[in-house]
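As structure tokens, here come the structures.
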Structure 1
Amino acid sequence: MADELWREEREFWLAGVAEAVRKLDGSCLMAFQPTGLMDRAGVIAALQAAPRWQEVTMAERASIETDEVSVLAYHATARRAGAETYRALCTTTWIRRAGDWRILQHQQTPL
């Protein structure tokens, strides 16, 4: 299960907006500095307004898993056109809904 979720996590960073939105749970919450807290609608608006990442590396990976919930934690290094390299500590909580994994929570602390 962990390998599947790490692939899903990577796709969330790199995929197009429609695919990223598909991964969001209906009650998703995210926290970013300096933006603050965002619900699902806010996340969708932010995804639509920002260029997608072209590359991401996830180091120092750790995970906690149950049958229905999994938490991923990692150090992300990401790049996109026209921007400096982005580094952050990240956590994502995935929840299984009707057999599919969805993002319930995601948080980034820039380094």
Structure 2
Amino acid sequence: MAELVACHCRQCNQMSSHLLAATSVAETGLTWTREETLTWYQSSDFAERGFCRACGCNISWRLSDPDARKTVALMAGSFDDQSGLRLERHIFVDHKPGYYEITDGLPQFPDSD
């Protein structure tokens, strides 16, 4: 079962219109099934995000610096089969919008964990 982290930061909120749930995987050995439609863009001074050019789906984010990058975050919504995913914790909860509360009892971190 893949562990999901729910991010409540402003950038994820703007990109997804709500919180963003993702799981991290090692970049080494990761194979993209449709790499020809994957486009990366610089979304901040330290990160880049990947999306599908064909459908516009947000697929991934990673550190911009390849030397610092060990993992790639894969968005929960980009999985065809989500049955093996489970939310484990919330990050950047001090940055979440005021229109919702977190009531699931999972661990919460004010910034990154």
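Annotations
- With mean count of other Cβ atoms within 10 Å over residues 27-34 derived as 9.1, matching label from 1, 2: 2
- Structures compared: 1, 2; top value of distance in nm of label points 7 Å out along Cα→Cβ at positions 35 and 67, i.e. the largest, recorded for 1.
- Calculated for structures 1, 2, Cα Rg over 2.2 N^0.38 Å is largest in 2.
- Which of 1, 2 yields 0.7 [distance in nm of label points 7 Å out along Cα→Cβ at positions 43 and 75, calculated]: 2
- Value -7500, calculated as helix-only ellipticity at 222 nm (-39500 (n - 2.57) for each DSSP H run of 4 or more, over all residues; to 500), assigned to which of 1, 2: 1
- Parent structure of the calculated result 31, given that relative contact order in percent (Cα under 8 Å, 6 or more apart) is the read-out and 1, 2 the choices: 2
Only the coordinates and a few stated rules stand behind these numbers; no lab work does. Bear in mind that the values here come from a model prediction, so they are computed numbers and not experimental data. Cβ atoms are built from the backbone, for glycine too; each structure is taken alone.
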